[in-house]
Every structure is written in C-alpha cells, then in structure tokens.
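Colleague: Pasting the structures here.
Each reported figure results from applying straightforward, stated rules to the coordinates on display, with no laboratory input. These numbers were taken from a predicted model, which means no experiment stands behind them. Cβ atoms are built from the backbone, for glycine too; each structure is taken alone.
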Structure I
Amino acid sequence: MKNIIKYLCLLFFCIFAIPAAVEAAGTNSLTVENNKVAVSVSIPEGKTETITSLRMQLLVTITSGSMGEPKFQFENGLPSIIQDAAISSKGENIYAVDLVLSGKKDQDIFGGSEYVRLGTLSFQPTSKTYEIKVEVVGDGDDGQEPSVTYVDANGLSAMTAPLADAEPVTVTEANQEQPVQKPFNPKVKLTASVKKGSNRVNFKWEKVDEADGYVLYRFDTKAKKCTLLKTIKGADITTYAKTFPYGSTYAFKIRAFKENADGSVKYGYYSSAAKVKVSLAQVTEFSPQYQSTSKVRMSWKKVDGAKGYQIYRSTKKNGKYKLVKTIKKGKVTSCSNIKHPDGEVYYYKIRAYAVGSTGAQVYGSYSAKQSAAPQQPKLRLKKKSTKQVTLSWKKVVRADGYAIYRSSSKSGKYVCVKTIKDANVTSFTAKLPKGKKSCYYKVCAFEKQNGKNRMGAYSAVKKAR
C-alpha cells in the first residue's frame, strides 16, 4: 500500500508542473452518519476537463476516550483503477488518512457528475465513551487549509483546490442515536430569456423548499468563472430581471443557499449555464420615397435602445451596399435630402446601432431592402351624378403612371379598375356600381424600375357613396 502512495505522490508532484490553485465549490466534504464519517468531494468550480486522479488527506484526532486504528471503505463502483487509503499514526491519539484514486487517461473519477462520495471512515473505539475529531487537511503540514489535489486528462499539472466547506466533524458515542445528516446539495434549473429587441433579461428558476435564498451569477464561458450578480433572499422568490448592454451573448448560473443556526452558509450546486443573446431589433416600416426628381426622403419605426442609424444603398438589390448616411440620434425616425439622380434606380436598407458592453458600437439586423418609390397621392372625389364620380390628384414626382382601386367596404378587398400609363393624367371618371351599394376608392403612383412597376404608397381611402 505504501509503495502505491509513494508512486502516486511522484505522479502528482514529480512528473507534473508546480500545482496551480483553483477555486472550489460544493457542499461539506465530511458528514456524520451514526458513528461513521462519510467522505465526499465536489468537482472544482468551472472544471470541465475529465479528472483522472484525486488525492485527499484526513486527520483523525481522539480528543477523549480511546480507540484502535480507523478504517476506510471506498464506495462501490468508483471509476478508478487504483483505490488506496494509507492510514498512519502521527503520534499519540492522532492518525493520518491519505486517500488516493487514479484512473486511465480518459477515466472520469466523478463519472460525469459534479459530486462524488469517496467512501466511509469507521472507528474502533476501545472505551465506552469517546470523542473523535475528523478534519480535511492540505498537502504537507497539518495546519494547511483544507484542500483536494487532482490531475485532469491533459496531465499537464497537478492542481490544488481549496475546500471552503470542508468543516471538521466530531463523532461521539451519542452520535450513534442521531439521525443521518443529509448534505445540502440541490441543483437549481435556471432559464434566461429576453424579448426580441429588448435588453432586459428575465430569469426564472425552480423553488427549493429548504433554501433561504439564491445567488445569481454572470458566468464567463471562456475563463469558466462566476461573478456575483445578485443575492436573492427568500425561497419563494423564483424570478428576477435586469438590463444588459446590447450586442453580446451572456451566460448565467444560480445556486441555492441555506443559513445555519451558527451563522454559516451552505450552498447547493451551481446550475447549468443559461445563455441569452441581447440584440437590437431589426428596423421595420422602412420606406424610401422620392422627395423630388433628385432627392429621396425615408422614414422608419424607432428601435428601442438605438443610439443612431446607418443608411446604405446599392444599384442592385443583392449587390454591394455603401454607407450613405449616419443618423446619430436614436429617436430620429426620418431622413430627407439624400441625393438620388433622376432616372437612377437605387435600393436602400437601414440598421440601428448602439454602444455595447465593451464600449464599441454594436448593430441590429438590416431592414428589408427597398427601392425608392413615388410618394403617396392626395386623392379627391367629385360626384358628377348618381352613376359617375371623378377622381383627381396632383402629379407625383417621378411617377410613370397611376393605378386606381375600388372596394365595396373600406377595409375590404380592393380591385384595380384602371391603370393610367401617362404621368401627366391626374384624373379619372369612374362609373359607379348599379344600385345603392357602398363604394370606396384609393390610388397609388408607380415608376417603371428594371421592367417592373414599383408601386408607391396608397392614398387615403375615399368614399364615393
């Protein structure tokens, strides 16, 4: 046995580089079960690589009474080739227990879980009454901070993780009648969501009845590190919301906590990471219209959180677009006097921008691509008789003609009743339907673009009768 321990010590400390300290998380490593002590360990926080070797050291002190050498029994089914417990005397009434697990290159000591029970430490009392203290110690001197040493599948270095929750336990003759102390180790399921175009992230998680609250963290997926975001007191609270800068994908974790009578705090396992992307909304209701024969005016719907907008154009709908205008105010929803030569066909698109978490500009999605279109005509109606009505409007800039539509209801289906292919014709006399049925009209201008009619916006609807 001692030869195995020596071999593994060389494996940990001679072959590999100097140990690197990492943060650990988990529940208490020692739990009293009747007159025995269950020994367990949680996977170090943020550790995703397979852990193939593990070393943990205990110190057993007889504070009153007497006993023989303690024994350690490993749990059945632990995924490791070597399982060894070297127990040695450190002086009168003091024993050291050196636990070692070691497997193959890809053999995971934790078996894919975040928590593993190593086994049970039992005692051989030789007196009717006794008191035995068990504690986790660090490698080397007994006074070091409790820790666990491990090697991952990369085999580059042995790493030491401090065990913040490895509190000493005491076993007495009275413990035989006490109930089993269950560890506080719930794992909460967390979800994070955000509405399209919003930067307010909504969190929701499952309630843990025995908890006193929850701790929400930002999780750095690259550094595998949690940063405190919010401490929520109260087991019944299962929602929270917070705004974040646009343009980034965020990850979060949560864990429950329980406050003990002595003021100490126990934490459950970290949840799985919940990811959410906070993006600016796509610009909608984008409408470029001819302002004159050589200028274009465009309008769009405001994007929440926008600091401004960028307008692009191209001679082809799916061609290369060039930036032609930057609007530096997020509340602005229109832009005029963009030069557009007479006779030319251009396609336009727009996107919103904001300042991201790093201080750099981030962008929303582009709007739909639109070519400039003729303006909306202002329709007038004049009834000539019970059978006819005259529709008229002013000439529209860059129009090549007009289309007239009619419906029997204001919000119903409209049918084109006349297409005028002369831009100078600005009136039309229509025959009214027979009977006293309601009759509604609207008109739009169009321009010939690449062999097709580009229809402009419809006029306001007018009722003939």
Structure II
Amino acid sequence: MIKQYKIENEEINIDSLCEPLLDYCKVTQQHMQLRLFPDEEVETNANDVRVIELFAGVGGFRIGLERASSHYKTVWNNQWEPSTKRQDASIIYQKRFGTAGHSNLDISTVPVEDIPNGDLLVGGFPCQDYSVATTLKNSGGIEGKKGVLWWQIYRILKTHTKAPKYLFLENVDRLLKSPATQRGRDFAIILQSLSELGYIVEWRVINAAEYGMPQRRRRTYIVAYKNDTAIARNINDPWRWIKDDGTIAKAFPMKDTYSDISDFVIEGNLQEVSDNFNKGHKDSPFGECGIMINSHVYSFDYEPLYNGPRINLGDILINEKDVPDEFFIKPEDLSQWQYLKGSKSEKRVNKATGFEYNYSEGSMAFPDFLDRPSRTIITGEGGAGASRFKHVILTSSGRYRRLTPVELERLNMFPDNHTHEASEMRRAFLMGNALVTGIIERIGLSLIAKIH
C-alpha cells in the first residue's frame, strides 16, 4: 500500500508507486470498495486541503490525491454526463465515496454560491474549441461556444467569493497545439484567462509509461497558484522552476537536455487572443513543459528522467482461468481481427458520393506486447466486436482474448472492480475517459509538500 505523506517527513517516496500493480490494486480495493466517507459533510482541519472536484468521472483525481495524503479532503464534486440517461459515473462515484457533497447536475446550471469554499480545484475538463464568441453577464463577460466547459471553470474562479488558491487540471496532449488553423490558441486563451484571474500556471505533457506506469498515455497536466500564495512568491527563476524546483519537476524529473526553448508574452485581452494569437504561423509556440507568469510564457520540450521499476501489460493480467468466456476471441473471428490490425493498401468507395479513393494504413501489433506498457486505452475498448484499436493478448494456452474491465482499471491504476456497477461496455468507456491515477498521486505528493 502506498504510504501517505506526513508533514514532518522531509523526503517523499514516490518510487513506491511502482509496486507490482496486482498487489497495489488489490490492497487499495479493500479501502476503496467501501465508502471512504459517510454521507455527512466531510470534516476538515487547518492542515487539510479542501478539494473541489469538477468533471469527476469515477473519481480518478480523488483516488490519486487521497492516496498521496490524508490531508486532501474532497468537500464537493460534480459529475454530469449529458449524452446518457443513466449516469453511470455519478452512480459509481457515490458508491465509492458517499453522497455528501456530490452534484449530479449540468455544471452550467449550478449557482456558484452553491459550491463551498475550497483550497484546490481539480478536474479533467473536455478538450473543445475554447474560442471567445460573445459577451454574456452570466459568464463573467466572455463565453465560448455553447457547452464548452472551460468557461464553467472560469465562471467559478471569477465569481466565487473565495476562489481556490490552487488548481490542478488535466487535458489531452494536443491542447498545446489546437486548433490546427491557429496553433496554440486554445491553450493561450486558458493561460491568459488564468493570468487575468491572478494565477501563475505551470504545465507538463507527461506520458505515464515513461515514468514506470503501465500505460502509454500522454496528457497535459496543469498546476496553478494564486499570485499571493507562498508557493507563487517563491518562484524567482521561471526556468529553474520548470526544470528543478516546480511542483511537477519534483514529481517527474527531467534530463538536462531540452529543445525548442520559447520565451514570449501573450498579448491582448481574451477576445484579442482568441482572434489573433499565433495567426499565420505553422507551429505552436508552447513547449511540452513551461510556466506562465503575468502573461509571460517560458517553455521548452524535455526528455523524461526515470530509472525506477516499470510495470508492463503482462504484469497486470488476471489469471486465465478467471477470465469469462466472452472475452476470448472465437477461432472463426480471428481472421477479421488480423485483417483490422494488419497493414492495408486498397481502393475504397465513399458510400455517400460514390468517389473511389486509395486507402492505406500501417500494421499494429497483434497480439499486443506483454513486455511493454500497453497502448492508450480508448473509450471503444469494450464489446466483443473486432476492432483495430482494442487490445488483444495471446494467453499461455494459445487462445486470444480481449482485456477485462479489471485489467483496464489496473492500466489506469484504479482499484480492482472500481467500476463494477456498470456494464462491460460502459466500464471500458469509463476507463477510456479516465486518467492514470499514479500521475495524480505523484503530483499530489509534491504539491502537498509545497503547501505545507
């Protein structure tokens, strides 16, 4: 079991995150399968960090933070899935953590005054078009396209009577380069909006597998601090903060070699950034890691530094005798899987237009390598139908099979059977949308050390 951080400790042991994941998940399951808290309000004390969790999913941020330290206390959380009638993620979240402080409403309909005071706001917000489209009173003066959830974070930070001092957010790696027509504009809007609200922001694109974790999953992680916090006041050298001293740097060391150094100021208000940022340029000016202070951006691309234990796909598999029959591929279906996974160069016809075109794609590993971290889990991982992108492994008995929900949970470093209330298809979907909790845990360890 991961040892929790204690304030009096001077050292933070983050290598323990790479214990054999089978034991890691099973032990954690004993704590997670029961509710961590009763249904009454969470009690906190002066040393605790009160967490507000948005776009909570099945609780990946909460799992990572509360594994890192008992001083993280989630006091309010919101999870709403607009595309489904059955709110699987919300149901599972409440089963694991209790109903107190849980909101299963469209966040855009939640009055800011209904959200309690918090020290840290966390969430994996959807990757969308963040462009500024118009002005509306209820969005604090700006709004992007309808339903874009970044502006709900902005609304809370701008209008809450006591905005959180710290932010910890997650998004896809392409955020730094979107959209294709104006590279980096979306991230520039986010940075400038946070700068206007009085935050210093650091970020890093992290591939979990490069730091010993069992899945190749690249995501952008963002940590921000109010300008008046002790952490912000201690940022004297932005380059050194990115490389050595920052919250993310302490959690995920990097080599001394780096490239594509970028140093510039984001100019203009949010409307002007939306309209003009990086227009006419081919590449995004944002590197894979960086910091923004008062609209001034310092960034570069980096190489990870990690020499600890590593977990591969084969390490997290359950015993073949425990795998239900429906996860094994029938011999008569194997050729279809092999075709979809193989390389192709063939003529195809667009059914709508009748246009004939040449289609080609390279081959994928079939079966998946067991001595390497897995490929990125996708939302379509569930179901028996043949697919190019689903994982397939070859068992010791010579049979091919798909991954089970428990194995998908382990690849994201969730407790075993964390999502068992949902169907197999939905469990795969939920894990395809989830994050690797080990990343959250490491950054959480580093952040709590700086706060305390």
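Colleague: Once relative contact order in percent (Cα under 8 Å, 6 or more apart) is calculated for all of I, II, which comes out largest?
Modeller: Once relative contact order in percent (Cα under 8 Å, 6 or more apart) is worked out for each structure, II has the highest.
Colleague: Here's something else I'd like to know. Which one of I, II has percent of Cα pairs over 42 Å apart, as calculated from the coordinates, equal to 49?
Modeller: Label of the originating structure: I.
Colleague: Another question, then. Quick check for you: by distance in nm of label points 7 Å out along Cα→Cβ at positions 334 and 406, which of I, II is greatest?
Modeller: I
Colleague: Taking distance in nm of label points 7 Å out along Cα→Cβ at positions 78 and 358 for each of I, II, which is largest?
Modeller: II
Colleague: A further question on this structure: For distance in nm of label points 7 Å out along Cα→Cβ at positions 110 and 246, which of the structures I, II scores highest?
Modeller: Comparing I, II by distance in nm of label points 7 Å out along Cα→Cβ at positions 110 and 246, the maximum is at I.
Colleague: While we're here: Of structures I, II, which gives 2.4 when distance in nm of label points 7 Å out along Cα→Cβ at positions 222 and 414 is computed from the coordinates?
Modeller: This figure was derived from II.
Colleague: I have -1000 for helix-only ellipticity at 222 nm (-39500 (n - 2.57) for each DSSP H run of 4 or more, over all residues; to 500), calculated from one of the structures I, II. Which structure is it?
Modeller: I
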